[in-house]
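Dropping the structures in below, format is structure tokens.
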Structure 1
Amino acid sequence: MTRIVPRQPSAEVVRRLVAAGIHPCLARIYAGRGVAREAELDYAFQGLLAPDQLKGNAEAAQLLADAIEAGARMVIVADYDCDGATACAVGLRGLRALGADVHYLVPNRFETGYGLSPAIVELARPLEPDLLITVDNGIASVEGVEAARAAGMATLITDHHLPGDTLPAADVIVNPNQPGCDFPSKALAGVGVMFYTLLALRAELRQRGAFSERPPPNLADLLDLVALGTVADVVRLDRNNRILVSQGLARMRGGRLQAGLRALFAVAGRDPAQASTFDLGFALGPRLNAAGRLADMGLGIELLTTDDMARALNIAQELDRLNRERRAIEADMQDDALAHLAALDADARATISLFEPSWHQGVIGIVAGRIKERLHRPVIAFARSGEGELRGSGRSIAGLHLRDALDQVTKEAPGLIQRFGGHAMAAGLTLAEADFPRFATVFESVVQGLLDPAALTRHLETDGPLESGYLNLQTARLLADGVWGQGFPSPVFDDRFQVLGQRILKDRHLKLQLEKNGTRIDAIQFNCTEHAPRHIHAAFRLEVNEYQGVASVQLQLEHFEPA
């Protein structure tokens, strides 16, 4: 069941924002997201939180500066998603510009698993690193750090994931979510943490006189990569993250972007001069993630670190092919999932746990997300990851911290989960295949004890009606230019319409012509084959629809019900 719930922004705040020069439509939207003053919408680079507020960052800068001065060899241990790939690329580009001898390793999802493990330390040995640097991982790598120490390698952990009960004994840890860190923004992505470490390192090198005979590198050149990783990792876009993303988008729109990103825009058929958070989250991010899901994220990291446009285009085309393959696999897995669901009474459950022996390990997270959106339940999908072993990827709903729920499972059923980690809304875990039925039972019981039953009703928050005078391309482009994402959602409106016509496109999507107060407008709801009644109450986004070079405005429906 879905309830449409309009936000109720303060009329006084809306008036204040309008008086400050904010467009009236945007003023209402911003006020509904907690913005109280125009200054909160100032996304100038100077507004970033100071790097020295991040616990461990000053020590990391000293460690890295000492290593650079000593000519030490560094190896970055990356992650195999978009955040990990962009964090690795930012680290490689930034450290090299600052004079470091730096290389990288990225775990293979199917062979070595996630993070700085003892197996990765062994793979690093031929590179003879003096210092291992993790990006977007490492806060749970207790055994990996021990293995690195035993091998004579120093370790610098840069991560943003929530720590476990025991921190790794690394030389330095930089993570806004580690105990004792007072950094005001806990929402930095892995790429954001690495960028902040580079800012601190540049300041340390400047203090040591490293730039007396040469100018310091402009680290703002890396903000296109920071923006992509931040949006694609679906971290909360607090003001600090919105500054990072806004600055990155400005560079893209101004043509100042890495060759790899330019190539991704090209294969996605998108124009970087009109770059938006939608492009980053739904066009570029999935293509980059396809490398880690189906092949090796080393391909994606090479794309983000090459300055050869021809090479970048070749890699981007391969990533586009992998993404098409991923979509086909995903469609088959969704069909399997829906068949499983037909045997479940989902309305009577608080959770959904799914496993099919043929499922692809690299795509289970996407399937979990799709089913979560469909049923509004926490979902964990599992695939085989080895002999007798399952790897699961989960997606949650508002009201349930998924990592904490898995932690509670380990307390109620010790030994059931072999490994786990993640965030409030997404987490991963490993367990024995024979334990899947027991896990599904215990997980259901734990979540029923943690989750308010009211949270199982989907509340679709909207910005209320959109005046007919704003149903135009100008408003649609204005909204598309904004910085939207997790915690600062893109505008969704709701209103009542008369349905003048409708048809099903490609057996999957509902195309409609709607009318309100004499204004006619096209609309579409993707992945919907249910015909609409004559009068509907709909939640919708205002979108620019470009077809054969012609731009028009249309409504993208999120949900409709009889009016």
Structure 2
Amino acid sequence: MKSSEELRNLLRKIDHRGYPAYKEVKGSYDFVSYMLSVDHVQGDPFASPSKVSIHVKGAKAGFPAGYYAKACMRTALQDYILRQFSARIAKVSFQAKGSGKSGLMAVSRCGQEVLARSACEISERTGDVVVRMEVGFPANGRTVNSGELIKIFFDFMPGCVKGALFYASLNQKDVERTVFLAEDQQYLRDALPGMGLAAFVANGSVLPRESGISGKPMKDAVRFCSPESMEVSVTLPHRGEIRGMGIRKGVTLIVGGGYHGKSTLLKALELGVYHHINGDGREFVITDDTAVKLRAEDGRSIKNVDISMFIRNLPNGKDTKSFQTEDASGSTSQAANVVEAMEAGARLFLIDEDTSATNFMIRDELMQRVVNRDAEPIIPFIDRIRELYERYGISTVLVAGSCGSYFHKADCIVQMNRYEPFEITELAKKEAAEFPMPNDGIEPAKEPGFARIVKENRAFCQNDRIKIKTTGRDTISIDRDAIDLRYVEQLADGEQLNLLGLLMKYAGRNLFDGKRSVVQIVDALWDMLEKKGYAAVCQGSLVPCNLASVRKQEIFACVNRWRGIRL
């Protein structure tokens, strides 16, 4: 490792040379309290920025060992450090001048959810802190302007590092509050099964968001208050007793008029699979972390999925035990989504009537009288919802604004009125008794088949220049083969797609061998991430600075929507 002065002298030496001279800077440099590593140098000032990392030894960083011993607290601490560092970097980015991306200083921008990210990692064993970022090495045209890079490395960077990566420089009460909140959240999440709950929404939570494009809490919003009949309490390690609405396992129906908060509550529940930052308003909206939001996805690709529990006897004779299409309808896509979520191990389904296929969800009595069940290939979700819970242990939370037939199936019915929840199960059941449902004796579903083997793709394995591109939270492109994830609504951050893209690339090269099933492939990817971290999927190359953790359910969703694989 070279000293910081050697770096300064090297930069002075290459000043005014052609831009490729910056390649000489690659390496590690000792800045006494931290190490600066130039991991990759961009090809020219208009190319993707250079990759730089900061390494601080645990003894110097000084964070208490108890703050990073548990995974949940370590993730929260990493998230806190990253937010502090990002705020400081934003103030000095582009203060060094030059052409193209000269002077850029960028690090991950975190949202309301707390996600493990490659941009900041803390060693569980030593407490060492690593921050990965991008820097645009300055140039005039394509000529090195190393005087401006000296400003970045010696004037701007040290202050950012000192202010964010050392415990002594931070607001220690804030740090404590952050990690204790994470421990409380994880305690509550772990307690849900023992309490017989699928989800919990704390009293005082702020569920509405600032706008449709902002995840921040709405100012002056109505705070959530549980119906007395559904209120439960739990005593957390740090915050003590909190009270809120416990959504019990089984079938829960959320009803109410338009714009009264039904979908807002469901949205909070679907993102309750993640922890949230202090001040978000949804800190203690905690959902079973296997929960999957289900919806119709017209046009999606389906590959050999057994949807026979919902769709059978198609007039064209198509096999629904191994259903395949490149252009699914609303009903077949939602049927596939349900079965794939079962395959992914979901214990809770979250469904909004507004984004569902009507004919998949319900057939009213009049339609059943006019169109005989024998002439209808779809067994609607309403006829399977109880079976999914009683036989498979999968609960459902369903938002319904226009279909009262689900009153018959629900264990609990909640009405949202001006963003306030009221438990109306007894009233709704009484009214539903006046409208009995026809009982045509639906046969129990046969166990769906999950042994879908992914065939080998030799051309993919032999391609050494596979390119991955992501577009926000919508699409992953793998060598122009698009994976459409627009409707995988629990993806909270574009950096999650970056990780999914690398996982798909790794799987395509190493796991699509014609022997493994989809379940075995996802399990292998998950185990690899758990044991080896991000470096495992990078296969010896540089760990990018823009990866965010995903759940196993999103890995399944990505594999299932990849049109290029063969099943």
Structure 3
Amino acid sequence: MALIWKYIKKYKWLIFLNVIGSFGFIFVELGLPTMLARLINGAVVGISRNQLTGTIGMMILFVVLGLLGRGTVAFTTSSLTTKMVADMRNDLYHKIQTFSHQEFDQLGVSSLVTRVTNDAFVLMQFSQMVLRMGLATILMMFASFYMIFITSRSLSAVLIPAFPVLLISVIIIGKKSRPLSEAQQGNLDRINLSLRETLAGLRVVRAFVRERFMVERFDTVNAAYSTVSKKLFYLMAWTQPIFSLVINLIIIGIVWFGAGLLETGNLEIGTMVAYIEYSFHALYSFLNFAIVFMMYPRAAVSARRIQEVFDTESSISPNETGVTESETHGFIRFENVSFSYPGNQETPVIEGINFEAGPGQTIAFIGSTGSGKSTILQLIPRFYDVTKGRILIDGHDVRDYNLKALRQKIGYIPQKTLLFTGTIAENLRYGKGDASHPELEEASEISQATDFILQKSKHFEEHLSEGGSNLSGGQKQRLSIARAVVRKPDFYIFDDSFSALDYQTDMRLRRRLKQETGQSTVIIVAQRVSTIMHADKIIVLNEGKVVAEGTHRELLETSPIYYDIAASQMRKEELA
């Protein structure tokens, strides 16, 4: 297959050794019966002691060469397949890193995990079969047929009719196994999705006492996978016994007809023994070929799924030759920006958004759930591209920037806090890879994270569990903010990043951030009015459109929507 060849062809010396080992193995396997035939025929007519010793010595040498051939094939097969799957997974991981959110939505995270792990493993298994058995099997078949014909053409009449039957059987089994393999891999995707959702939402599942429901849901997808797998494995399991039966019947037929030739003197005993060995090798080579061929549909499905990842181009161009530097820093402008998710162009999430801000200014967005607040923020670092209009950063359209250079300008704190397995220091250095310890301390002090970090036994070297599960929601948010602060970007984007903080910590953090971000532009999405009331401009969204904008005091007087939000959170005297 093209995908497998693409990866193993880089290791030409290993392929060469594999071929040499296969030839050596075949030479030995077919040479031994020939030597045995000479030995038996010679014993009948009488041979000298020296001839006997020489023949046995040659047979021992053949055995040693066969062992070396098998060892070479085993070594090269293991080396080639492990290198292939390692390279393939690296390339898949690098490719996935280039995807935008649209491609993740399209392919599915669970499916991508399956492709990188299980599908790559299936190709490794298939490659092992091909390299260990496939080449040797094909060579053995042709070589065995040649030896069969030159040994006894009369007995070949018994053997030849069996091969079309075997070949047709292999093709039928291959066609039946392909749709089963596709269904099996699809069901495995669904198992991974169900497992991922259950483990990620374990607290919710337990809080609502839905363990039984989740178990039943998992049982359903698992049963579907089991049913399809059972059909596929039954199909493959019956192949070897049936083929073995046919092969044994053919061997019996050869012995039956060979006995008649022996009786008439048209065949020697040693030649018949050698012929049976050649036939056995030919038939079992065909069986091994059938096994490899039956694995092909499953491998082809996995290869197609992996190739689909490689062929998927990101909807967000990295623009390697784009703008990397700008004369100004911290200026942003939205010009009539609209956005619709792919496949739903008729229903814009946001429409006709216009605003601008510069260094030292804070712009805040507020509105009901689903009004498009987070979507606006995700357009700035190009997680998605605008459908209409344009976004200017320091005078350049964001699409004209080198993607890496654009994101280097931004400190993004997402709505859903995500920390990685590792130490606190390692997580903070995601913001700036070469950040010094004093820089980490400063960023933590600004984000009000210093207190709880110093309470940890190892301070900044404290190990975090997967997703930061050994921290509270507020602690994770403060580390997420520190991760952005350590970068000292031109733009700070806070996507409801203060929701888990108590009011006192929120107030101290915003006051300290104000000092730090004096030369940067701050864009905030929040549900709390207290978080944004001191912003230079507050933009009120409703159903994806701007319905009001101004300062906190101005909006209390001019925007009913803003007033209702504020009234639900503040005392009457604070609204006066």
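Values quoted throughout were computed directly from the atomic coordinates according to the rules given, and no laboratory measurement underlies them. All of these numbers come straight from a predicted model, not from anything done at the bench. Cβ atoms are built from the backbone, for glycine too; each structure is taken alone.
For the set 1, 2, 3, ranking by mean count of other Cβ atoms within 10 Å over residues 80-87 places 1 highest. Comparing distance in nm of label points 7 Å out along Cα→Cβ at positions 96 and 328 across 1, 2, 3, which is largest? Across 1, 2, 3, distance in nm of label points 7 Å out along Cα→Cβ at positions 96 and 328 peaks for 2. From which structure (1, 2, 3) was helix-only ellipticity at 222 nm (-39500 (n - 2.57) for each DSSP H run of 4 or more, over all residues; to 500) calculated, if the value obtained is -21000? So the calculation was done on 3.
Comparing FRET efficiency 1/(1 + (r/R0)^6) of positions 120 and 496 (r between Cβ atoms, R0 = 41 Å, to 0.05) across structures 1, 2, 3, which is largest?
Going through 1, 2, 3 one by one, FRET efficiency 1/(1 + (r/R0)^6) of positions 120 and 496 (r between Cβ atoms, R0 = 41 Å, to 0.05) peaks for structure 2.
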